[in-house]
1. I have 28, 18, 15 for semi-axes √(5λ) of the Cα gyration tensor in Å, calculated from one of the structures 1, 2, 3. Which structure is it?
2. 1, 2, 3: which one has volume of the Cα convex hull per residue in Å³, for residues 39-126 alone, as calculated, at 111?
3. When distance in nm of label points 7 Å out along Cα→Cβ at positions 31 and 111 is compared over structures 1, 2, 3, which one is greatest?
4. Please state which of the structures 1, 2, 3 yields -3000 when helix-only ellipticity at 222 nm (-39500 (n - 2.57) for each DSSP H run of 4 or more, over all residues; to 500) is computed from it.
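None of the figures in this text is laboratory data; all of them are computed from the coordinates on show. This structure is a prediction, so every number in the text was calculated from the model and none was measured. Cβ atoms are built from the backbone, for glycine too; each structure is taken alone.
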Structure 1
Amino acid sequence: MFSLVFTRRYSMAHRLMADARSKCAVPHGHNELVTVRLRATAARRLDGVANMVEPFETAKACWNRWIDEEVDHALQLSDRDPLIGYFRDHEPDRLTRLLVTPGDPTTEMLAACFMAKLNAFLEKGGSGLRCIEVMVEETPTNTVTFSGNPADVLPERPVAGNRTDWWWRPDGSINDLDRDAAGS
């Protein structure tokens, strides 16, 4: 079975709050690489003409745009981080640049959220591909690889009406702060 693999670089900042003694409790940044592995949802025979599972440009267009326009240079925060309140009160125009995760925005959490988001993009686009692995290189010596079902590892959260968390939606969102404020 063929896999399509592609990598994107982005810059980010975050802080982790669960361990107040950790040096990661202070906001800091990384230049990260995210590598994704896609596989056809069904066995495909090459056609003897184009001989592709799906063109790379088609498979990665929405994903690359999302990484470049939304994830790159975003500040990654826990949904419990008091900095969110600061931005709401003092810099509300920057709320869209906060990538908000349930609990600390660890590399493990990002890998699961990224897989869910990419699969939402692929499904919406009618692709015959599915993401089967996400690898996030936080530093040259620290990498997390996730394979499996993101629903098995992401925290279960109450869902009101048709609301789904940003990582399950095939849109450009990186947080639900506007939805939270509207009470959806």
Structure 2
Amino acid sequence: MKICILMGSPRLNGNTAELLKPFITELQAKDAEVAYITLTDKHISSCLGCYTCQHITGEYGCKQQDDMQAIVKEIISSDCFVLATPIYTWYCPPEMKAMLDRFYGMNKFYGRGEGSLWQDKRCAIIATHGYDVQYGTELFETGIKHLCEHSNLEYLGMYSVRDEDDKASFQREQAVNGAREFARLLLAKLV
């Protein structure tokens, strides 16, 4: 079983990374293979809206040659991908948003190309945020649910923790145990 974690925080050792530690440890303890991709140190150009990808069947097809090609390969080779992100002003930061926009080439709905590169893949979210869960994450989670529905992906859920005391919020027993439990929940759904 392979899980691809797409870490979208601009801070490589910030709150989101802290919350991922027990999640990854639990996945590995259960013999899951983990691909951990940090987006902030990748070159991901904005989508050009050129539709080149929509005319190519069986491959990603984006004319921009950057790190998205490698990210797409990891997602395709995984059983599940996890969008790990802080929530800034009710959505993910630019590093993740650029990647999400470039997912356009995964579905061939708008040109001569046919099919989907990731149909039936599974997707989950791990989020860190201010405010309470619903107010802090609802817009992002709704956007990802729509992406999953549109792309014929299975949405497996979200685990999130509110930042109330910087990194200490994500080191508390409740946060750590929640991350471990979410890992077990995902693995149970992937069997």
Structure 3
Amino acid sequence: MKKLVLSVLVLGSALGATPALAQATGSVDVTGSVAARCLAVSPISGNITLGELAKTDGTVDPSFAGNTGGLTRNFTVKCNGSNPKISVDAKPLINAAATNVPAGYTNTVHYTATLVATGAKGGTTPVADQSLTTGATSAQVGDRLAATSNNITLTIGSGLTADPAAILDAGTYAGKVEVTIAPTA
């Protein structure tokens, strides 16, 4: 038994004599990313009601004086890119029921759609598109979008016809404006 106690004591002192294990250290990198994106706080939609399109002589009223509710709509868009691209594409107003329009008359009214973006530094970037031309007109904002409500404004104006003397055919005219706000990738 003495031998066993002595062996345990020797073993115990040998274990106590070993140095403590050294500490292990290091670092772990943590990364993430944010994709460039734009989000309309509320949908870019609605109506602009131009009302009576013709003056008393039947030709187009370039100021759209018969409008109800105004010619401008505002939208709030949030973009996290530093230089978003704004695009506007005006589609003409067409009286689709008027299919056989004789010379001197028209079933198409053109206009200009102007999109204005407010920048974070206070400036504005306008881009205008005439429905006479095909395809969108675009511009870079040159700044971040202002982080405020109603930072995008769309205005309709400058009504015209291909032939300035053409009389508008009676009926309902419909068109649309396509708006795109894209982040810088």
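1. Computed on structure 2.
2. Numbers: 1: 111; 2: 101; 3: 136.
Answer for the origin of the read-out: 1.
3. Details: 1: 2.3; 2: 4.2; 3: 5.0.
Greatest value across 1, 2, 3: structure 3.
4. On the way: 1: -7000; 2: -12000; 3: -3000.
This value belongs to structure 3.
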